[in-house]
Structures are given as C-alpha cells and as structure tokens.
Structure P
Amino acid sequence: MANVFVWAEHFNGKLVQASREALGLGSTLGDVTALVFGKGVDEVVKEAFAYGAKKVIKADDATLADFRAEPYTALLSKVVKDNNPDFVLAAATVRGREVMGGASADLDVGILSDVTDLKVEGGKLVAARAVYSGKVISTEAYVGSGPQFATLRNRAFKALAPDTSRSGEVSSVAPVLSEDQIATKQVSFEESVGQVNLSDAAIIVSGGRGVGGPDGFKPVRELAAVLGGAVGASRATVDAGWIPYAHQVGQTGKVVSPDLYIACGISGAIQHQAGMRTSKTIVAINKDGEAPIFKLARYGVVHDLFEFLPELTKAFKERLGK
C-alpha cells in the first residue's frame, strides 16, 4: 500500500471540510497519515482518525497556535523529508496552497494543484484540473521523482462517514522554527461571519444583473434559506454595490462545486462560469433564452425570476414541510 500524507487543516478545533475530503481520497490511494500542526490539537487528532487516518503525526506548540506560513511550511518540509511518503495531499484552500507550494519548492518536487480528480497509474499521480477559466479539463501526470504533492479542490471529493471508534498510532514532532526565527507575527484576527460559507455549501442560489438592484436579492435569499443553502452573486452585482464581495462567484471571486447551483438572472459570462462550472447540477433561470448560462445548465427556465422564484420557494416549502 502507498504511504499517503495528508496535511490536516483545522479551524476553531475542527477539521475544515476540505481536509476531511482529502483524508477520504487519501484512503482510496493507500494508508493515510494525517499531519496535524497547531496548539492543543488532541481533538483534531481524534477527528482525523474518525475521517480515515491510520496514523497521525502531530506538532503541538505555541509557535503553531495561529497559522503562519513560515513555521508551517518549514515543518511540513521536514516531516516529508524525514519520512519520504509516496504522496502528500492537502485541500486547495488559501492556506493549503501556500503551505504545499512552499514545501514542494523546499524539497524541489513538483505539485499538481487544484485538482478535481486524482488517481494512481504506474505509481504516479494522474490528475484532472480545470484550465482556461474552466473551458478545458486538463489531464496531468506526475513524472518526477520523490514525494508527489497535490492540492484538491473543495467539494470535488467525498469525505468518509465519520467513525469515532477509529484510532491509531500518534507520534509527535517538534517545530522547526523558534518564535524569534519567524518573521511574521499575528497581531489580531477578525472572523468574517456569514450564514453559510460558499466554499462549503452544498446548495448555492446566485443572483446576477437580472435581479435589478440590492432589493432584487430578496427572492434569491428566500429560496436559499428554504433550501439551507448559501447566497452567491455575479461580479456585476458586486461591482454595482448590490451585495458584498464575499458572495461573489467567479474567476475573481470564489470557485465553488456545490451539489446544486441555481443561477438567477445570470447571463453566464465565461468569468462566472470559471467559478461554478464544476457544480454537480446547474439550474438557470433567465428571461433571455439565448443567455450563455443555458449551454452549461442541466435544467433551464426561461421566465422572469421575480415571478418564478416565489413560486419555486413556495413549492419547496410545501415539499420540505417548512
């Protein structure tokens, strides 16, 4: 069996969903060792076992309490160099890309980034990833020697069902850098609070220029609330000041892969498609039957969103008993 390392990203004492998915994928490739760095991480270690890790290498130290690229990258590089695993996986989050990119450079090995499919052929990783703003899916194979790195797009892979009875071997490592060797210091931390995180949402209802203004997002929000989903938006609506940037989906916003993406009044410019093309099911609602979004959608509704959305929301309320 291949030896698979997964850098386990966590926040507020819990694994991020994308790391749970990385552990699940790693379990299909070989025996998984989770790398858990931080301060007071015993609960994260238990969760890593629950989601498929066979072993855990942990570093529990005050210098790792808050995420900083320098100590995390240096430690990941050393752990990988000392253990020489076959594969090293992590979520393609902001932190995951930073740490994995730095460690792969330190070790002079290649990296497959933001992949949506991953398998092993002849001992080498073979990945699929979107290129040219999602218009093309590229198949890329690892050809170098040494540990093979890959970062995984959020929601492109399935996490295992958690099993809290799972356990395994835990070993500890010391940090590589002392506090006086770390150039950056975290002064403060401010959490952006929202109802549902776009990157983690299974359902997203997005509004585009067709909503007509800030008030036009009301039926979009109502449908998202009934479905338990997140509210997304096109760049045009964000640029117009109708909705905050945190909701933007697209090439310059969030890249999402929900199970269901409902595009309301969105024409479907290529920049927007780049952010949601990998959604499992796409539904488009637009008055313009020639809008580009219909070429991407599995289901299309040519109708005024202000007439259709309230009726759709009402139907879901009745069906879901809300």
Structure Q
Amino acid sequence: MGMPSPLVRLSSLDLLRGFVAVGRRMSITLAAEDLCLTQSAVSRQIKALEAQLGVKLLTRGHRSIAFTPQGERLFRSADGALQQLQDVLGEIDARGAPRPVTLSAAIGFTGLWLLPRLSGLQHRHPSVDLRVSANNRVADLRHDGIDLAIRYTTTSAAPVGAIRLFGESLAPVAHRSLELQALDSPRQLSQLDLLEFDDPQHPWLQWNAWLAALGWPDVKPRTVLRFNQYDQVIQAALAGQGVAIGRLELIQPLLDAGRLVLAAPAGQRMETSYAYWLIQADAQPREDVRRVAAWIQEQATPPP
C-alpha cells in the first residue's frame, strides 16, 4: 500500500459528494435530483474530480454509466466515509439544540397566507423553531439549507413528489368604503382607480386579462397604481386606494372578516392553471419538518 495522500491534496468534499451521489444511483439524473443540482453541474463535478486525479472514474454508455476499476475502488472508500460523516453529523444534530425548520416561500404568499396563520403553528408545536425565507427567487433547496418550499406553478411543471395545496381563482376586490357592489359597466370602470400587480411574467394577474374576459379591452380607468409585490397591491386595497385583482385563496381571511369585498359581476371569478405546491427537500424528513409540512397541508385544506 502506498503512502496516503497529503491532506492538502485531498479532493474537494463537493466533488466527492457529487461522485458518491452518482455512484449510489448509477445515474447522473437521479444524483442531480438528490443534490438539488442540475445534471450539467453534477457532470462538471465528475469531470473536475477526474481531472484532479488524472484518471477516468466513470464510463458513459448511451443510457447508462459504469465504474472504471479506479472509480469502483474510490467509490467503495468514499461512500463508506461519507456515510460515516452523515451518521456523525446526524448524531450531533440530535444531541444538540433542535435544528430550525427553514421554509422558503414567495413574498406575497408569506405576507398574505402564511404569517396570519403562524401563531397557530406556534401554539400547536411550541418546540419547533421555524425560519421563514421570504423571497421570489427559486431556491436550490438542499444547497441553500432549505427544508420546505412553497412554489406557485402548473401541474406539469411541479417537481416530482410535490404536494398540491390549493389552486387559484381571481376576482376584483375592494375595501367596503368604496361602496362598490359589482363592476358591471364600462362607464363605472372609467371612474375607478385600479391597483395593478406589475409582473409581466404572470399577465393573468393583471387587469388586461380581466377586462378582456368582460369584453371591455379598450376601457380606460381613471388611474392605475402599479406595485412590484402582490402583498403591496392588497395593502393598497385595504387602505381604500382602489380595486385589485384578488387571488381569492390567498386573501380569504380578509374576505371572511369583511375587510375586503368582492366586486365581480354576479360572483364571476376566473380560474387559473396555477396552484401552490409544497416541496420537501428530503423524501424522509426529520420529525420537526414533518410536523410543519403536515400543519401547512391542514391549513390549506378548506373546512368541510
């Protein structure tokens, strides 16, 4: 047996982790899912490790991969070492303070749906330390240390294993001080101030789509106030500053409390193809993560 490699020359743990993930699955695609990386990122890790060692570790067929003799030898050693490391880190977490549960969600969803309900979670599970990451960036769950994420997407684009929480329906809403019973004429609309979510990526959340559905595509409102965050649109509506397109599932508590009222003719609403989905970073999450996920699903289920 030769001399051990000096510590300074040991490969990056990220490269070894990528190699071991591929070896455990014998698939770059599945390894990429496990690591929440792209296939090309995992392929680059393997190539970088091969370049560092100066040997081929994998041979790629048309739809398969296999170890070279050197790759098999490295995998047996690295897999065992990383498994030991995983076990020890798990034990340290278990003995120390409870790890926080990190939940990633869009800013509008967090402000309108999640925050008003959080006291219920604290009452139900006082020992759970929940950290909410409110941003509109699509996170790499495992890489960013995120346990759970709530995503707004279509059924076809939802990740494998995602749990559908609820769909989306839209209708105009306003503060009752505006005394707006229903948007039932173009003339009425021309005297109103509209509150617009300035998000060209989701045109169905803007007034043009609603006005086109009513057959009034050319009607001009008195003014249009635009906001780049959806919760700002709703805050402006609550302040009586105009009429907003309400995402009814997000603002249902405000409707129930009478703080906002529907302003749609004959209860008209528009269903979109989008829904809110719960995504778990790990297929077998720890207990606190399971508790938070179960609570979110319970809150998303309408009462009978």
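Brief remarks on what is shown
- semi-axes √(5λ) of the Cα gyration tensor in Å, for residues 14-133 alone from the coordinates reads 39, 19, 10; which among P, Q: Q
- Taking FRET efficiency 1/(1 + (r/R0)^6) of positions 158 and 222 (r between Cβ atoms, R0 = 25 Å, to 0.05) as the criterion, the largest value within structures P, Q is that of P.
- At a computed 3.5 (distance in nm of label points 7 Å out along Cα→Cβ at positions 78 and 230), which of P, Q: P
- Identity of the structure behind 50, 23, 15 (criterion: semi-axes √(5λ) of the Cα gyration tensor in Å, calculated), options P, Q: Q
- Ranked by relative contact order in percent (Cα under 8 Å, 6 or more apart), structures P, Q are topped by Q, which has the highest value.
- Which of P, Q yields 2.2 [distance in nm of label points 7 Å out along Cα→Cβ at positions 246 and 262, calculated]: P
- Structure (P, Q) behind the derived value 21.3, 57 of Rg and Dmax of the Cα atoms in Å, for residues 54-117 alone: Q
- helix-only ellipticity at 222 nm (-39500 (n - 2.57) for each DSSP H run of 4 or more, over all residues; to 500) derived as -11500 - corresponding label from P, Q: Q
Read the figures in this text as sums done on the coordinates, not as results from a lab. Keep in mind it's a predicted model, so treat the numbers as computed, not measured. Cβ atoms are built from the backbone, for glycine too; each structure is taken alone.
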